[in-house]
Structure P
Amino acid sequence: MNLITLGPEGTFSHELALKIAGKTKETILLVPTIHGIMSAVARGGGDGIVPMENSEAGSVGETLDGLTRFPLSITAEMYMPIHHNLASADPLSKIRVIYAHPQTNEQCSECIEKWGIPVIHTSSNAISAIEAKKTPHAGAILSETAASIYGMPVIVRNTQNNAENITRFVRISTEPVRDSNPEKCSILIDPRTDRAGLLHDLLHAFAERKINLTRIESRPSKRGIGNYVFFLDYAWSEETADALDELRKITTIKELGCYSRVEVAP
């Protein structure tokens, strides 16, 4: 099977996919955007690996939007420590511009602000390296693996704001995983209305059954200002089906899958 993830070579997604494929013997396909990954998975091209959220910068909007748009299921989650580095052929004092992915920029905002160097956003850490190599007096913030792949010397290590910086990735497929005892479930709620007590009613179905909500986030519905959908993650329990039945009476639900955590070697 193909394992589709964010390229070019040297992204954190690619690094994680290499670790997974080393065990599963899957063939890795690299795609330049998260939207492209999800589109390819939806067409039956294989399973995908995409970033879901980061402990410093929060959720990845493109992933959430893709889960809204495409008929896909989450089949597993993985957690990966993220360490960023500034790489350049020049010393820090001579760098005039830094290339960085928007999430990388957020995760390294304290160093970037201290340096006072302008940042140009890219679609991936690997593209940051490619652009920096062809630009005079430029640097890129990326992983040590990417720096090695693209032949860029690391001049400042561990530029992330938080030493415990972690990204949560999910595996996506056209079919849900068949797991009789999953650890977590994810759903998308689209109320299509706005009224007092709406959020209370949505959460009540879980609270009265003592189901632990591990994450809740609103996201624009794309139907105009003030219209939102809600992403919920919760710990799976025997009461899950009853909670969803109650919610379906008052709102529209898209089940994104019930799944377990996959441990990945450092």
Structure Q
Amino acid sequence: MTRTFKGLLWGSCVALAAGCAIGKSESFTFTADLPPNFAYYAVAKYAPAQGETCTVTLDDNPYLGFNRKWRTEYRPEHKIPVYRTVKGCRLAIYRVELDIYATYGEDYGDFSRDSAVIVVREQLEEHQKRTFDAAGESAINGQCQWSFRTIGPDRYITKLLECKKVDAQGMVTKGRPVGAYTLDQLPGKTVKLNIKLADEEKPSIGDTWVKVPGGWKRCMGKSFEDQYAFCFGNYKDFSTFRMPDGKQCSIYPGCTE
């Protein structure tokens, strides 16, 4: 399906002398400070800049991807254009979508992801937009946490990643990490995604694990074939499980009691 972007997305520009950004091609630096075994993939999205009457479609490739091959060619820092020209149409960035990937094992499928986002607008209320320090850097802070469960008759551990934003007081809040900026804030500046990893993991499904000294024990349920295996008040019968590398364990995450 072809999707069309029209130049009036940003509104109309009364006169170039009044501050239209047509013709600019500045970039900003995006970088990330992530925990070990983490990476990001970014997609910068563009639409016709203010005052443009041209159109582009998805077939014109108006978006830019960064770290597409995040497993093998990852780089934490990239220059992202604020304005670019596609087929003679001047485009302005309006969004950067960030997929945060984290691996927990050696197999190709031993990973999970969550997301963050940068929103860019022509104008924002002062309380909505992020600020920059004297060095020209602005931080988007977040915290990710692993949750774990078992799958299959051998009860292999699989993990899910959940990332939340961290407010100015350092508190983890609802919603994914997000930062909002105006177009004129970004040229020549640096936006940094700071992600910390929670100290403890948690079960992804309630009443399936029991907290014990040193970790968590998996309730047996009806049998190993019982995929959910809720405890249902039975906190004495536990099962073994297997770590992603195949090792059989009785307590998570330390494996042995």
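Taking distance in nm of label points 7 Å out along Cα→Cβ at positions 116 and 172 as the criterion, which structure among P, Q has the greatest value? Walk me through the numbers before you get to the answer.
On the way: P: 4.2; Q: 1.5.
Greatest value across P, Q: structure P.
Check the numbers for relative contact order in percent (Cα under 8 Å, 6 or more apart) across P, Q and tell me which is largest.
Values: P: 23; Q: 18.
The structure with the largest value is P.
Out of P, Q, which structure matches 1.4 when distance in nm of label points 7 Å out along Cα→Cβ at positions 36 and 60 is calculated? Write down the numbers at each step before the final one.
Details: P: 1.4; Q: 4.7.
This figure was derived from P.
Figure out for me which of the structures P, Q the number 7, 25, 25, 19, 13, 9, 3, 0 belongs to, where P(r) over Cα pairs in 10 Å bins from 0, in percent was derived from the coordinates.
Values: P: 7, 28, 31, 22, 10, 3, 0; Q: 7, 25, 25, 19, 13, 9, 3, 0.
Considering all the candidates, the number was obtained from Q.
From which structure (P, Q) was distance in nm of label points 7 Å out along Cα→Cβ at positions 148 and 212 calculated, if the value obtained is 1.3?
Working: P: 3.6; Q: 1.3.
Source structure for this number: Q.
If mean count of other Cβ atoms within 10 Å over residues 68-75 computes to 11.1, which of P, Q did it come from? Please report the intermediate quantities before stating the final value.
On the way: P: 18.4; Q: 11.1.
Of the options listed, only Q reproduces it.
Taking distance in nm of label points 7 Å out along Cα→Cβ at positions 100 and 132 for each of P, Q, which is largest? Show your work: numbers first, answer last.
Details: P: 1.0; Q: 2.4.
Going through P, Q one by one, distance in nm of label points 7 Å out along Cα→Cβ at positions 100 and 132 is largest in Q.
Computing distance in nm of label points 7 Å out along Cα→Cβ at positions 196 and 228 for each of P, Q, which one ends up highest? Could you put the intermediate results ahead of the total?
On the way: P: 1.9; Q: 3.6.
Largest one: structure Q.
Work out FRET efficiency 1/(1 + (r/R0)^6) of positions 84 and 164 (r between Cβ atoms, R0 = 30 Å, to 0.05) for each of structures P, Q, then name the structure with the largest result. List each step's numbers first, then the result.
Values: P: 1.00; Q: 0.40.
Greatest value across P, Q: structure P.
Have a look at P, Q and say which one yields -8000 for helix-only ellipticity at 222 nm (-39500 (n - 2.57) for each DSSP H run of 4 or more, over all residues; to 500), as calculated. Present the calculation step by step, with values, prior to reporting the outcome.
Working: P: -8000; Q: 0.
Considering all the candidates, the number was obtained from P.
Which structure, out of P, Q, was distance in nm of label points 7 Å out along Cα→Cβ at positions 108 and 124 calculated from, if the result is 3.9?
Values: P: 1.7; Q: 3.9.
Going label by label, the one that fits is Q.
Where a number appears in this text, it was derived from the coordinates with a stated rule and is not lab data. Not measured: the values here are computed from a predicted model. Cβ atoms are built from the backbone, for glycine too; each structure is taken alone.
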